[in-house]
Every structure is written in C-alpha cells, then in structure tokens.
1. Name the one structure among I, II that relative contact order in percent (Cα under 8 Å, 6 or more apart) of 29 was derived from.
2. For structures I, II, calculate distance in nm of label points 7 Å out along Cα→Cβ at positions 16 and 160 and state which one comes out highest.
3. When helix-only ellipticity at 222 nm (-39500 (n - 2.57) for each DSSP H run of 4 or more, over all residues; to 500) is computed for each of I, II, which one produces -9000?
4. Figure out for me which of the structures I, II the number 1.00 belongs to, where FRET efficiency 1/(1 + (r/R0)^6) of positions 80 and 136 (r between Cβ atoms, R0 = 25 Å, to 0.05) was derived from the coordinates.
5. If Cα extents along the principal axes in Å computes to 42, 37, 36, which of I, II did it come from?
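Bear in mind these aren't lab numbers, they're just calculated from the coordinates by the rules spelled out. This is a predicted model, so every value here is computed, not measured. Cβ atoms are built from the backbone, for glycine too; each structure is taken alone.
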Structure I
Amino acid sequence: MNNREATMRVLIADDDAVSRILLRKTLSTWGYEVIAVNDGAQAWEQLIAPDAPLLAVLDWMMPQLTGPDVCRRARDPQYNLRTYIILLTARTDQRDIVEGLDAGANDYIRKPFDLGELQARIRVGQRVIELESALAAHVRELEDALAHVRTLQGLIPICSRCHKIRDDAQVWQDLGLYIEQHSDAHLSHGLCPDCVRKEISALEEGREFT
C-alpha cells in the first residue's frame with residue numbers, strides 16, 4: 001500500500017455477492033477506499049453523487065442497468081463524467097469487448113480475473129486520473145494567472161490634475177496607455193459634450209481651452 005492508493009476511492013458494482021465481497025476485500029487490502037453496490041442503478045447514483053469516486057469497476061450484467069448502460073450515461077454530454085471505468089465480463093467474444101469500449105468503458109477485465117492483472121489495470125486507471133487532475137489544476141492556475149494579469153486590481157495612484165497613473169515601477173504614464181497595457185480594452189478618443197461646449201466658449205473668448 002502507498003499514500004496515493006490510500007486516498008483513492010473506488011466504486012465496485014456487481015450483483016454476484018461472492019465476486020463483490022472478494023473485490024471489496026481485495027481492494028481494501030491494497031489500500032483503496034471501496035464503495036460496493038449490487039446493481040447498475042445504485043452504481044449510477046454513486047457516480048453522479050457529490051464527491052463521487054473517479055474510478056469504477058462495473059460488472060457487465062447487472063439488474064436495473066448493465067455495465068455498458070452505465071458507461072453510456074456517464075459519457076452522455078449531459079453528464080460527461082470523468083470517471084475511469086473498468087468493465088468486468090465473462091464474455092469472450094471480441095465484438096462484446098468492442099461494444100463495451102464503444103459504450104464508454106476505459107478498460108475491461110475478463111472473468112474469472114487474475115488479481116495481479118486487476119491490480120495493474122486499476123493502477124493504470126489511477127495514474128490516468130492523477131494525470132488528468134494535475135493537468136486540470138495546471139489549466140486553472142494558468143487561467144487565474146491570465147485573469148490577474150489582464151484585470152486592473154487594487155489601489156491605483158492617479159494624479160488629480162493631469163490624470164496620469166503611477167505603475168508598479170513607480171513610473172507615471174498616460175492613463176489610456178496604462179489601461180491598454182493592463183486590460184483587454186482599447187481606447188478611442190473624442191470630446192464629451194461638456195468639453196465641446198467649453199472649447200467653443202474658449203474659442204469665442206479668444207483664450208486657450210485647457
């Protein structure tokens with residue numbers, strides 16, 4: 001057992017009590033936290049629950065919903081679950097295996113299964129989940145960093161007379177330039193109605209408009 005396995009939660013769904021108990025005890029011995037159910041409907045409820053396990057071992061033939069049925073629901077765009085699903089099947093026809101994978105299973109194991117093979121395939125699923133989680137966290141970090149760079153935040157010193165901005169390097173610069181450098185905005189220049197009236201008045205009086 002290692003620390004990574006100790007924190008991984010695994011869903012086991014099998015209507016055969018002997019197989020279910022064997023799977024639960026074996027995975028618990030390997031250090032996984034196991035949730036065991038006996039039909040496809042219960043398996044589906046676990047997969048859409050808050051804090052659902054990200055790895056599931058599903059028997060092919062179960063009451064309510066079969067293993068492939070659960071896979072199809074999990075991959076439906078309405079849910080699009082990230083769950084790594086391993087199908088257990090006694091079927092030997094290659095077309096059945098293809099059907100299970102097309103339904104959305106990530107992997108399969110034939111019954112009766114070898115414990116060494118089961119452990120290896122579960123570890124593959126765990127590595128995939130950890131890599132996907134790390135990638136998703138990295139993407140979120142990049143998005144947060146980009147949002148911070150492109151968003152004006154905090155207290156910004158501005159001259160009350162000329163309206164220049166003092167940046168982080170303590171350099172005073174034009175307000176419009178600062179906004180364009182620190183946001184996605186681009187400024188266009190013009191005169192507001194008040195300034196137009198003031199400029200006309202200044203021209204009529206022969207003075208410079210400021």
Structure II
Amino acid sequence: MESKKLFLASFFKDVAHLFPAFAGQDIQGKRVTFIPTAGIPEKIRFYVGADRKALKKIGLITDDLEITKATREEIAAKLKGNDYIFISGGNTFFLLQELRRTGADKIIAEEIRAGKLYIGASAGSIIMSPDIGYVKDMDDCSAAPYLKEFTALNIVDFYPVPHHTNFPFKKAVGKIIAKYGSELKLYPITNKQSILVDGDTVEVRG
C-alpha cells in the first residue's frame with residue numbers, strides 16, 4: 001500500500017487556502033523544492049511567480065530547482081532533502097523531456113511513493129498521469145524535440161485536465177474531453193479546484 005499524498009491544481013494561487021488542511025501537519029517553515037522548468041518554452045509565465053508567492057504566503061520556504069541547469073547531485077539533494085516537491089505549470093512535453101533527461105523523474109516518483117507530499121500546478125499535475133499524449137491540444141509537443149514517447153510518471157491512474165472552463169484553455173479542454181472522455185479516466189478541474197490524492201482516495205475540492 002503506497003502512502004502517496006498529492007495536491008494537484010490548475011493554478012496553485014487560487015487553491016492555496018486548501019493546502020494547509022490537506023497537508024495535515026504544521027506547514028510553517030517547511031521547505032519545498034520549487035521546479036519552474038515547464039515555464040521555460042512559454043511566452044507567458046506570470047503563474048510561476050504567482051504560485052511561488054502563494055507558497056510563501058502560507059508559510060513555506062521555496063528552494064528553486066531549475067532542472068535544465070542543475071547538476072544531478074543538486075537535483076537529488078534538493079528533491080530528497082526538502083519536505084515537499086512542487087512542479088509549476090508550462091509546457092508538459094518540455095517538462096517531461098527534462099525530467100527524464102536529468103533522471104529527476106525517477107527520484108520524484110520514488111520520493112512520492114515513499115510518502116513525500118507532492119504539489120503540482122497544471123503541467124505539474126498532468127505529469128503525474130500514466131501518459132501525457134492526451135494534452136497535445138493544450139501544449140505544443142514540438143517544444144520537446146528529444147521526447148520520443150509520452151509515458152509520464154504514472155503516479156496516478158487518471159488524467160488531470162487543468163483549466164476546465166478557464167480562459168485561454170476553454171477550447172483546448174473541450175477538445176480533450178471530446179476526444180478522450182470515453183476512453184480515459186479524465187479529471188477536469190477549473191482554476192479554483194484541486195484534486196486531492198491521499199493513498200487510494202481521490203477527491204476534487206473547491
């Protein structure tokens with residue numbers, strides 16, 4: 001039985017108030033490894049700073065880990081040493097490419113399976129699914145030229161669909177639901193909702 005605990009959001013800033021109760025412990029001064037890497041290929045990335053601020057506002061200390069620049073030793077030390085792991089939004093394909101290239105994917109999966117609390121926002125939530133091919137209508141996969149297939153971290157058996165009904169992703173989300181709704185276990189969430197995973201329990205809040 002895995003003791004995994006995941007807080008999966010579209011836009012963390014909008015659901016940060018739900019986090020302390022979900023964490024189930026005093027979070028003041030806890031350190032969170034903050035991975036902003038998915039935002040690198042994107043033109044708009046205000047949400048990365050907004051999420052970082054939201055984490056600080058609820059009492060967490062963010063420790064940035066930009067995996068395209070970090071050494072393998074640094075990646076392992078921060079992911080294993082800090083209390084929580086946070087992956088922000090951006091391009092999911094680029095994110096997966098870089099997590100794999102650096103070996104961070106394996107360490108993150110191991111840490112989660114060992115019980116470390118994980119927080120994902122948008123791409124950071126999608127990456128937990130079995131495979132990210134379903135978000136091609138939302139993210140440009142040409143941002144990850146070295147990614148040959150789309151098997152993701154496979155921590156959950158469902159497929160988060162962030163930004164449901166929210167601008168500017170409303171159309172893309174509609175396409176994803178129309179295309180995969182009958183074959184995949186999709187979990188569409190708005191920017192004001194979060195998917196809470198605690199062991200085998202999965203619930204949408206907000």
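1. On the way: I: 12; II: 29.
Source structure: II.
2. On the way: I: 8.3; II: 1.7.
For this comparison of distance in nm of label points 7 Å out along Cα→Cβ at positions 16 and 160, the top structure is I.
3. On the way: I: -15000; II: -9000.
Label of the source structure: II.
4. On the way: I: 1.00; II: 0.15.
Checking each candidate, the match is I.
5. Details: I: 100, 33, 27; II: 42, 37, 36.
Only one of I, II returns 42, 37, 36 for Cα extents along the principal axes in Å, namely II.
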